[in-house]
Structure I
């Protein structure tokens with residue numbers, strides 16, 4: 001079995017996978033590969049899949065599989081898996097870090113000090129304690145974020161059609177209900193036809209004035225011009241994001257110059273610990289599929 005590592009994984013990955021066969025990072029060998037390991041950078045589109053004549057399995061290290069053409073994979077009998085459990089803590093910690101940074105004015109305070117400005121009177125902080133967090137999606141990452149928010153004394157509410165109860169978050173029935181009552185809204189949905197562009201002018205108008213949006217889900221869930229308008233008007237107090245329409249965003253992305261945007265270069269899953277967990281979960285997936293005779 002030939003295993004092709006297409007993107008950057010932990011340095012221990014080749015040794016972990018050696019038990020299953022030959023491991024390579026030479027993308028020129030894609031036509032020979034039986035297993036392809038990808039992250040966000042590689043797009044396993046139809047052309048990728050059709051050029052991989054021997055491929056039996058694609059594993060996406062991380063959450064979501066929207067960079068894989070699942071229809072083309074199914075046509076070729078290629079299994080598609082991801083590692084949703086691995087990234088939960090890493091992404092939740094980043095989302096929470098951004099939630100702390102925004103009301104505490106950490107970025108402005110730091111930059112002011114670097115510029116020789118002591119903005120003690122100019123910068124006003126607010127607390128997370130007593131505020132309401134609305135979670136759009138309640139999967140592994142959102143559940144870890146819910147624990148951290150509850151520990152800080154926040155009221156946590158959420159919506160997810162796939163679940164009927166949650167150990168931390170109080171479930172609400174509609175997205176409108178969720179956003180109307182939330183001081184902070186954190187996005188944790190996959191990219192689907194239903195979620196693409198869901199943060200738009202109509203939904204933003206239903207949010208509290210001064211709401212803070214956090215997005216570690218998918219950049220395409222946001223209609224950027226609508227969000228920029230809300231940031232300029234102050235209806236949305238701040239937007240903290242680690243995800244974009246593309247990696248990197250184009251120079252003309254309106255969010256890059258919008259006010260009150262805290263930006264990260266898609267680092268959510270890029271902790272040392274998480275990359276190790278992705279390797280372990282990948283081994284677990286391959287071991288189970290091998291036992292089942294699927295690879």
Structure II
């Protein structure tokens with residue numbers, strides 16, 4: 001029974017769910033929110049929608065994952081498609097009803113927009129050149145916006161939204177390079193499939209270095225404080241530069257997997273830096 005439960009948790013990627021919830025909470029905090037009771041629902045529903053997005057993506061990607069990620073619950077046979085679909089429906093329903101009841105209309109609308117966007121991505125957009133990458137980056141970037149909408153100050157989160165968008169767009173391109181073989185066989189038109197792996201990686205390389213160079217600007221313009229700059233320069237920028245170096249000099253699948261791990265760690269520190277931005 002415990003093993004079955006762990007499979008249901010595994011398909012939802014709880015570590016990524018936690019990062020998304022943390023970003024929503026950071027958006028709420030830097031927009032002036034101070035009540036844990038008020039901020040908790042937006043973090044919770046962000047957590048749930050993120051998990052639902054991964055579940056529905058795996059439902060539509062079983063064929064691709066048999067090549068790229070055969071150990072995942074669905075291609076490995078540890079979970080059936082019917083079970084995954086039922087779990088997706090339950091989590092999505094819970095997140096939708098909860099957002100409508102506990103969040104302001106604008107934040108609840110954003111949560112439902114995420115649900116639609118992630119379904120569209122999994123069903124259609126992932127197989128459309130660049131569109132899928134941009135859609136996922138937009139959804140992830142807008143997580144900070146949920147917190148800002150709840151606290152009533154959207155302007156405070158626009159810079160984090162832009163940073164998260166560019167960061168995740170570069171990460172999506174690298175993930176596409178890692179999964180290029182399975183994506184090509186399944187007809188997915190990712191950047192790596194359409195323009196070639198090396199050219200797509202050059203885009204990710206340029207985006208990472210551009211973002212690393214512009215990271216100090218919010219602190220230089222007093223949008224964020226010194227703690228933001230310190231955390232970014234000490235814990236985030238080195239990882240982005242290292243990732244750019246690795247994809248430029250060692251374009252191999254196992255290296256792309258390592259780069260994605262590095263960037264996921266940098267996401268945590270980036271969210272921390274943003275959360276400390278007004279301190």
Structure III
């Protein structure tokens with residue numbers, strides 16, 4: 001089965017629209033997302049376009065700052081600070097991967113209340129303790145999908161990839177009480193990747209085109225493909241995931257598509273986080 005991520009995305013959007021309408025129907029301004037983006041990365045550009053479209057469809061203002069690839073770190077920090085200090089901006093998102101020469105230190109300058117992708121180390125610390133205001137959009141999207149299509153309590157979930165943006169936070173969220181999954185994280189230095197053949201659920205987030213093959217999947221497992229890769233073919237460039245879907249769908253009980261899978265749900269989760277930050281921002285002004 002190919003998972004219908006459009007319906008999942010639409011369900012989240014309906015909830016987000018309701019949250020926003022609670023305030024705009026009272027005459028409040030529309031919510032605003034501040035986006036700092038960089039050129040030169042196809043996957044990031046694709047994400048930016050999807051964010052722009054989603055903001056437009058949801059009635060969310062977008063304040064986008066596109067910076068040069070080799071911008072000095074101090075100037076990037078100034079841009080982030082400016083958005084964080086702007087009362088008319090409710091959420092701040094800095095695209096990754098960061099350009100060469102720019103460290104993750106810049107995320108410290110995102111206001112945690114406006115940190116709609118949980119990038120600030122303080123936000124990540126709260127995530128680890130189970131008390132963060134915003135969960136990171138991509139891991140939350142994976143969880144939204146899984147909670148709708150399979151049982152997670154006590155089930156064995158194998159995550160391929162240990163990045164700060166997907167693998168590590170997702171492992172933490174799956175372990176939280178109420179979800180209660182059993183989690184194994186595999187990465188480039190793991191000696192025994194055959195563990196995935198015992199998993200009930202596999203989440204693949206390694207950034208390698210068609211990495212996960214059917215031989216790595218147990219029959220009946222659920223597979224979530226987080227990857228977005230540009231693959232050159234004789235017919236031209238093609239967007240593919242980290243999962244060899246044509247192989248894996250023959251053995252798995254469910255597989256998310258690429259494109260139109262986790263990425264679609266991620267954008268919806270991000271806008272829901274913006275809506276929550278928007279309500280928090282307006283509430284704090286009324287106190």
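Bear in mind these aren't lab numbers, they're just calculated from the coordinates by the rules spelled out. Values in this document were obtained by computation on a predicted structure and should not be read as measured data. Cβ atoms are built from the backbone, for glycine too; each structure is taken alone.
Given a value of -9000 for helix-only ellipticity at 222 nm (-39500 (n - 2.57) for each DSSP H run of 4 or more, over all residues; to 500), calculated from one of I, II, III, which structure does it belong to? Here the read-out was taken from I.
When distance in nm of label points 7 Å out along Cα→Cβ at positions 135 and 151 is computed across structures I, II, III, the figure 2.0 traces back to III. Of the structures labelled I, II, III, one was used to calculate mean count of other Cβ atoms within 10 Å over residues 111-118, giving 10.2. Name it. It was calculated from structure I.
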